Structure I
Amino acid sequence: MLKLGKVIRIVILLVAVSFVLIGQVVFADDYEPVKSLVDKYHQAGDDNKRIEVIKKFIKTEPKTQEDVDNLRKVFLRKDWDENLFVGSSESMKKIKDPSLDAILIEILKDEKSFVDKASRKDHGNKSEKEVNYRLRNVETIIHKLGEFKSQNAVPVLKEYLSIQGAAYWASQALAKIGDTSASEQIREKAYKGEDVNYGGQGSEEALAVVRDLEDKNKKDQWPKIAKQIIHIKDKKAKPQLKKLFNHDKTYVRWEAAAKFRALADESDVSTIIEMAKNQDHIVRSEAIDAMKKLKNIEFEDELMALLNDGDTFVRTMAAKALGYRRIAKAVPYLEKTINDRELRVREESYIALYILTGKKYEYKGKTVSIEREAERQKAHPSFY
């Protein structure tokens, strides 16, 4: 039976080992508190030593509330030090713990007046460089709060919506958080042409964008409303986007087709085939990109048919897609389009044929650079 003293020594040893192991896990990246780095920077006797501290600062992930509070103190300094500010900003980008959002929110409150003035070109006594660094820092903090899905940040983000230069950042963060309480305010800004993310706020907002683009009473606003299509993230909007493929306005058709392609999955095969027959050549080209994207569906017949399209760009993309998808059945069709009237079609047909057969076909206008591109594409076919 072990004596009490020996048991105590064993327990102490186990605890010590545990702390060492925990330290190895938590501080495996050679962690040093922010305060320590700031102090070292101020104590450094020359520029070389200060630069070494900043290099470490840039690699440091703040892990505690105290760390973030010390970053805040750097940002609040009236005697702006470019190197220290940059080191602090880069360090802040590395924060991974969502529970550290409270002080990030306080930093936004600190900087709100400055951002408001800067958006109105009022720089006060700050240099252009300081203004740009501070604005980028605020943008990064807002983005991070959105990534953290910080509900605590919603009130201050809604305040930032009133600042023209920061409204987009704030609306983007609110969309990521999933808070739609400011949706109507964001819609009004969007429809006035201000740079905000309304379409990405949620399902209702995405559908509203599409409905309003179908509303001829809002025709004068269509150019501004159409800019919101790119922000739509909700796949539930796909049936509505499809309605816009034949819209009166070219820019609406193009935006809708590009967004549909980005959201498309294997449930959209029939729609993609319809897109490939659309009267608008850009809608057809977006269909080709969707075909390239869905690797489990061949689209052989559709792509080969598009080699005969009346538009040069569509034929070019079809040839490229056939090579990218390595569709061997297309070889006889590509052997015809290698004699196409347009050089770009001939070039992509050559590259596709080389990928599929390994043969170097002859065609009018052939160059050494295209031969090199064919070699590169055969080894690593690229989407674009």
Structure II
Amino acid sequence: MLKKIRRVLGSARLRGATATLVCAAGIIFFLSYHLGSSPSGLSPQEAAARASAALHAIANMPINAPFKIVQNGLIHIDPQSHFLLRFASVIFTSIFLGCFFYLLKGWFGKSIALLTTIILAFTPYFILAARSAGGEIMFFAPVAVLASYLVATKNISERPPFFLFFFCTILSLYVPGMLWLLLLGAILRFSRIKEILVEVEFSVVQYFLLLLVALIIWAPLFYGIYQHPGQVKLLLLIPAHFTTMTASLQSWLWMLSATFFHAHTHYNLIVDKLPLLNAAEVGLLVFGCYIMWSRLKLELFGILVLTLLITALAGLNNNYAMLGLALPFLAIVVGMGLRYLYIEWRYVFPLNPIAKGFAITLMSALVLMHVIFGIRYSLMAWPNTVATTHTYVVK
């Protein structure tokens, strides 16, 4: 009996599960640390989010309604609490990170998936979006749709996974820009989605009921658009005013630069004009692009097209927050870069078990440096910048 217990406690599966749970708890603790007091004031966007979280306001302005409903429930506990106002973002961040880990686990294995998820979680822009009450974290909703799609394809004839995919998809349409990504995904994966619909074997009546459920869930969205038609532009990321072709091209190029190199202007959730990705992420991104170019050209092309589309929309709207739509896809390429380094190291020492541990240790050290940078950036540098102290003054 004792041997069985020792065997279970010493199993690789248990160690992996323990490491995952410890990392998840650590990330949630970090995101919640001094959440209400760093910074102590609210930005104009957060103040507007607090006002729009009321149910009557959600009915009139339903964009990001799932986020606002959760925020409304938390505000009722203590209307003056900045912690609870921002904690809605932590809840959705936990969901998105869990979905992201599930996605990568099937593609790269648990170790690389965990390291890549940590890299995404401690990317400074992601941290600040996750600790903000403005709803910027909802731009990371694509990972929830992708994860539910993966579950549905793995269990193609089962209805619960299909329902999960169905509800994630229709709820995601409350997020600005998601309609374009869903249409693009539907075009690229039309045959696979059709196969899923055939395998679940719904009758015509059941399909009608699904449509009815979707319309009921979308009812607040339709009502809000009816009350304020201008929300259609916000939902579709169509700018209120179009500029010249030259200015639009320039804005697009600056958004690309803000992602990888240098931002043109300051944004609330960055320090000065630093880019969204740091040097380590850009380096891994290069490795990831290299390996995808040699083995997964179609997938790389799709991610590049998505990145260009998202940065173009962000440029047209002059909105850095929209770049969050591209960050999960770029993080997947970063994970591919980590996977490439791991495979190359194992290729040099294929039969040495010590080499595997050493490779993981080296990559973990790289990720640890990234984590330290993200913590110092978000908890020390960003709250104490002049721009942040001037922006977060609303009580």
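Read-outs throughout are calculated quantities, based only on the coordinates presented, and are distinct from any laboratory measurement. Source: prediction; values computed, not measured. Cβ atoms are built from the backbone, for glycine too; each structure is taken alone.
A value of 51, 32, 23 for semi-axes √(5λ) of the Cα gyration tensor in Å, calculated from one of I, II, originates in structure I. Source structure of the calculated read-out (helix-only ellipticity at 222 nm (-39500 (n - 2.57) for each DSSP H run of 4 or more, over all residues; to 500), -23500) within I, II: II.
Distance in nm of label points 7 Å out along Cα→Cβ at positions 235 and 267 computed as 0.6: which structure among I, II? Of the structures listed, the value fits I. Given a value of 15.2 for mean count of other Cβ atoms within 10 Å over residues 259-266, calculated from one of I, II, which structure does it belong to? Here the read-out was taken from II. The maximum of relative contact order in percent (Cα under 8 Å, 6 or more apart) over structures I, II, that is, the highest value, falls on II. One of I, II was used to compute Cα Rg over 2.2 N^0.38 Å, for residues 35-114 alone, and the result was 1.35. Which label is that? So the calculation was done on II.
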